[in-house]
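Listed below are the structures to be examined.
Quick note: the coordinates plus some simple rules give every number you see, no bench work behind them. It should be emphasised that the depicted structure is a prediction, and the values quoted were computed from it without experimental measurement. Cβ atoms are built from the backbone, for glycine too; each structure is taken alone.
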Structure I
Amino acid sequence: MKATTSPKAPTGYWLLVVGSLRLLFNRRGVYAALGLSLAIVIITGISLASGAAGLSPWTALAAAFGEGEPMHVFLVQELRLQRLVAGLLTGAAFGIGGCLLQTLARNRLATPGVIGIDDGATAFAVASIVAVPTTLAPSALALTGATTAAVLAFGLSAGAGARGYRFIVVGIAVGAVFGALTNLMLARADIDAANVAYPWTVGSLNARPAQAVWLLGVGLLLCLPLVKYLAQRLELMRFADSVAVGLGVRLKAMRLLTLVTTVLLTALAVAVAGPVGLVALAAPEMARYLSGHRGVPVCCAALAGALLMTVADWVGRTWLAPIEIPVGVITAVVGGPYLLWILLRQPSRKLT
């Protein structure tokens, strides 16, 4: 195996030759992925060391591997490390889901949170706590709710609406209905059940169910090869439908597969952290800016989402310590103005 900057490689790309296989890598995209990975490593160390009981980075790192004082090991492994892993996985899932859906709809506003998938998953997850209080029910019912919301949004927009604002408007309406149902269930539930369900309505990484985090990790691992394949197909789908079909793309199958993958990742992420939908809005845009090309940067979007989620959780956990601000509130404070900026500055900008 050898890597070479062959003259045949386009400007700004590396050509990787493995036997008869030749792969092109965008240089800026690789640098962006490495930079995001380094930033994640740094914020991981800071997050493990920061809190009401501050530790040095080396002490926190040793405790993460079970070394050091028992209290430090418990603090890092049982409290901070679990929520850190949950934040990294949910951020990656939201970032990938947002990137796929934005590219499919050719619109930067088309994210799982905006079109109601987050609200559908949240409504069903809350229902599982209020009506069916079992450990695995939130994950299973969140998937059902996300699927229901996606089917309603896509169906009511007549399919073709997925290419413009019609899909977004219908999705907002579907999300509003599910949001109202969530509020109704919380209003009618007893105070204990409502308190347990509350984190799923605002987005939180505190004391997340281990089974849900494990399911999300397995789901991400299984979906990554499929996501890379979909990214290649979606690049061709940027052209007119007739051109994409001429290049061998099965449009209906690719759209359905992209939607199913987005729903699966979003539902599993919501089952862990609740509706932190604005990560799916900002992470793909951050990935496109850093990678600097017009492709579908799903890997950079995953890394950007993980970074944003981890930073938001660290800020919410330490800013007003010992008072903890849910991660969903932090992302809303930052992401809300960003959403307004998109609406006011780029009302007609599309992913074409």
Structure II
Amino acid sequence: MMKARIIKQASQTFGLPPGTLVHIGTKKQRPPRITIIDYDQNTLQEKEIKSLEECFPFRDSPTVTWINVDGIHDTQLIERIDEHFGIHPLALEDIVNTTQRPKTDEFENNILITLKMLYLDPKGDDIISEHVSLVVGSNYVISFQETEGYDVFNTIRERLRNNKGRVRRMGSDYLAYCLIDCIVDSYFFILEKIDDEIVKLEEEVSSDVRRGLPLDIHRLKRNTIFLRTNIWPLREVIGDLQRMESRIVKKTTVVYLRDLHDHTVHIIDTIETFRDMLSGMHDVYLSELSHRMNEIMKILTIISTIFIPLTFISSIYGMNFQYMPELQWRWGYYDALAFMGLVALVMLNYFRKKKWL
């Protein structure tokens, strides 16, 4: 249902001029929240602004400014940011489109980076995707997040506040690298969770076959496909940043981007390995299920073979003998019915213990 609604929203842009802002995604009731961290090696200023005009003076400041916007549903606010920071209209269109795949676009005054922040649903086992865009200028980074709440960027905020690492000594391009690196690192937590579940499923497949097992395998396969869809383009994004001949991305940052590219390739390889393991696990499940069915059929065939001649003999004579004591029993008919019911119950209980039902 969610995918159908998003596709329906995307169809609203049909026939509109390029760069027309149409928010595609879940509508939010709360207004966007904007925070600013302005810093250099010796000073740091952090505040949450109430009016958008408060962030305008930081555009030409000699320090590095990180402007974070939580909420992209207010297209008028996004347009006002564009008017001051000179963001290209096509970049703004990608920022408010939550279905946009990860990519990198270089413009005259800045660089647009779109990617996905992924995390596990705390109420279930599904993976939640949040659209994130970074606009990187010569002395600023504007990050647009789809929703307010889960945020992996808090570690960067702590490093800035405590002046840890080299982020306070580097430029805006290194800050953008740190933000992307935090998102990529968060992928490993999801992979660890999936790896733990795969190990448990492997133990179940080798020891016992339960009915809900194929559903769990299918859910994990769906999650790995979802991860691959959102992470695979990120390799191209980082590769484009490495090869980009821009004054914004300095050579000192390219080294770190190369390491980040290796991490991304490692994540993609791990996802591919998980997909192969789950496919193999599903095949093993079907093979084990077929083997158990053959064992059941073998036992039932033996039982049927034993009773076939007995049934044949009883059908010929019909059990119509003159001297049968049961014929004189007053309650013999009801006793026979009760005995047949008891036999059926015993057989059902035996089949349940064998997990044939």
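Of note:
- log10 I(q)/I(0) by the Debye sum over Cα atoms at q = 0.09, 0.12 Å⁻¹ derived as -0.50, -0.87 - corresponding label from I, II: I
- Label whose coordinates, when distance in nm of label points 7 Å out along Cα→Cβ at positions 67 and 171 is calculated, return 1.9 (choices I, II): II
- Structure (I, II) behind the derived value 4.6 of distance in nm of label points 7 Å out along Cα→Cβ at positions 203 and 243: II
- Among I, II, structure where helix-only ellipticity at 222 nm (-39500 (n - 2.57) for each DSSP H run of 4 or more, over all residues; to 500) as derived comes to -19000: II
- Structure (I, II) behind the derived value 27 of relative contact order in percent (Cα under 8 Å, 6 or more apart): I
- Each of the structures I, II was assessed by distance in nm of label points 7 Å out along Cα→Cβ at positions 59 and 291; the largest value belongs to II.
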